[in-house]
Structure formats: structure tokens, C-alpha cells
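The next part holds the structures, each set out as C-alpha cells.
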Structure I
Amino acid sequence: MNYSLTFELLLYVNVFYFGLYSCLEFALIVYKAFNLPAYQFSSKNLINDLILLTFLVIFETIRLILGQKHEATDFDKDLNAVFRLLVLTVPNMYLVAFFSFWQTYVTRLELALGVIMLIFQGSQMVASFFVLGQKYWPRKSNKS
């Protein structure tokens with residue numbers, strides 16, 4: 001099985017889903033800023049959420065641009081690219097988990113969108129481990 005193709009497809013789908021996720025997350029932060037009372041969502045929380053969303057957008061954009069620079073066959077040859085994407089996935093997963101579970105006020109929509117994003121990123125991590133494993137521990141052929 002070609003795991004690098006699976007990894008490339010997951011990156012491609014994540015480009016579109018991340019655009020949706022970041023726009024809706026920004027809209028929900030603005031919604032909370034205007035519609036929640038100040039004791040539930042203060043200006044300190046607003047600034048904190050906007051800064052963390054900015055970091056998420058920057059890191060994920062860098063990761064997705066690095067992933068789009070390569071063809072699916074390049075991931076088999078250039079394992080540094082896979083490793084860079086794997087390293088950049090960790091802070092992104094942490095930030096998505098923050099917006100999904102640890103924010104001051106979490107809506108159900110944020111929870112659902114965040115869990116889907118974490119599933120995408122987790123499956124990308126698993127696929128990247130398979131790509132790395134395919135390179136360093138190739139399967140033996142059973143052909144006689």
C-alpha cells in the first residue's frame with residue numbers, strides 16, 4: 001500500500017477543512033465577544049483567543065504549504081519533509097484541542113469542528129508514521 005499517497009490526500013483535504021475551521025472559529029470568537037456578558041467572556045479572553053488563533057493559522061498554513069510543495073512520490077524519497085510536517089502537527093493539535101476543550105466558553109459547534117480537525121490531524125500523524133516506517137522497514141515480498 002502506498003502510504004505517501006494517503007498522507008498526501010489527507011493533507012489536500014485538510015487544506016479545505018482548515019479554511020472552514022479557521023473562518024468559523026474566528027466568527028465564533030467575534031460572536032462570543034459581542035453576545036456574551038463581560039463576566040463570561042472578558043477582553044482578556046478575547047485577546048488570548050485571537051492570539052492563539054493567529055498562531056494556529058500561521059503554523060497550520062506553514063505546514064500545509066510545506067505539504068503542498070511535494071508530490072506524493074516525493075514523500076517516499078524526502079523523509080525530512082514528512083518529519084517537518086510531523087513536528088508542525090504537534091502544536092497545531094494542541095491549539096485545536098485548546099479551542100475545542102479548554103477555552104473559557106466552548107460552544108457545541110466548536111467542539112464538533114475541533115474533534116473533526118483533530119481526527120484529520122491524528123490520521124495525518126498515523127499516515128506519516130506509516131510513510132516513515134515504509135522507508136526504514138520495508139516489507140519482504142512473499143513471491144516465489
Structure II
Amino acid sequence: MDAYLGLFFSAFLAATLVPAYSEILFAALINAGYGPLLLLFWASAGNSLGSAVNWLLGRYLLHFQDRRWFPFQATSLARAQQWFRKFGVWSLLLAWMPVGGDALTFVAGVMRVPFWLFFTLTAIGKTGRYVIVMGLVQQLT
């Protein structure tokens with residue numbers, strides 16, 4: 001059970017604004033013989049819940065955007081909001097991307113996307129990514 005919880009926390013951290021990657025641990029645990037469907041569940045749950053942290057930050061901490069520690073500059077935040085307006089909530093299916101995915105989940109909070117819709121679309125995309133990684137690992141081994 002420790003391996004599954006470790007994967008959960010690795011995936012959770014990887015989905016926040018902290019740079020981390022859980023796919024390597026996910027692949028290693030598949031190779032080590034852990035149950036792929038359980039790994040898929042724990043990785044997807046952790047990664048989706050980590051994204052929810054970004055949504056909460058975007059939703060409730062925007063009034064701190066003039067602070068030095070705020071994770072995005074005003075110009076990049078405005079650009080991301082413009083991009084989000086152009087492509088809409090369906091872009092949340094791409095929240096799994098290593099570059100821009102975390103910012104996308106943050107902007108979804110800023111743009112006040114309803115949480116249920118945000119979480120559903122984000123979880124679909126993130127689970128899909130782990131399914132692809134699982135398939136690749138199983139084909140290569």
C-alpha cells in the first residue's frame with residue numbers, strides 16, 4: 001500500500017504549481033509488478049486532486065496578484081485568460097500537459113469555471129495520460 005500512496009502523493013505534487021513528474025514512478029511501479037489498474041486509480045486521483053489545489057488558488061487568491069510571491073505575472077496571466085476565453089473549458093482536457101497544464105488549471109479557477117465541470121474535464125485528461133503511459137510501458141516490457 002505504501003507504493004500506491006507514494007504514487008498518489010507524487011502525482012498530487014506534480015499537478016500543483018511545484019515542478020515534479022509522477023510518470024517515472026508510475027512506469028517503475030508497473031514494471032515492478034504492482035497492479036496497473038490500482039496504479040492508474042491512485043495516480044489519476046492524486047493528479048486530479050492536485051489540480052484542484054490550483055483551481056482553488058486561482059479562484060480565491062487572485063487578489064494577491066500584486067505580491068512578489070504570486071506564481072504568475074500580470075501579463076502572462078492576462079495572456080492565459082485570453083487563451084482560455086478563446087478555447088473555452090474544453091481546453092481543460094489538456095491540463096495533463098507538462099508545459100502549461102498547471103497554469104491552465106489555475107486560470108480555470110480565475111475564470112470561475114464551475115468546480116464540477118473543471119474537475120470532470122481535468123480528471124478525464126489526466127487519466128487519459130496515465131492510460132497512454134501505462135500502454136507504452138506494457139508494450140515496451
**Message:** Suppose Cα extents along the principal axes in Å, for residues 47-110 alone works out to 44, 20, 17; of I, II, which structure was it derived from?
**Reply:** I
**Item:** FRET efficiency 1/(1 + (r/R0)^6) of positions 31 and 63 (r between Cβ atoms, R0 = 35 Å, to 0.05) - structure with the largest value, from I, II
**Value:** I
**Message:** As an exercise: relative contact order in percent (Cα under 8 Å, 6 or more apart), calculated from one structure in I, II, equals 36. Which structure is it?
**Reply:** I
**Item:** Structure (I, II) behind the derived value 1.02 of Rg/Rh (Cα atoms, Kirkwood Rh)
**Value:** II
**Prompt:** If distance in nm of label points 7 Å out along Cα→Cβ at positions 39 and 119 comes out at 3.8 when worked out from the coordinates, which of I, II was used?
**Reply:** I
**Request:** State the single structure among I, II that was used to calculate helix-only ellipticity at 222 nm (-39500 (n - 2.57) for each DSSP H run of 4 or more, over all residues; to 500), giving -27000.
**Result:** I
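None of the figures in this text is laboratory data; all of them are computed from the coordinates on show. Note that the structure is predicted; figures quoted are calculated from it, not measured. Cβ atoms are built from the backbone, for glycine too; each structure is taken alone.
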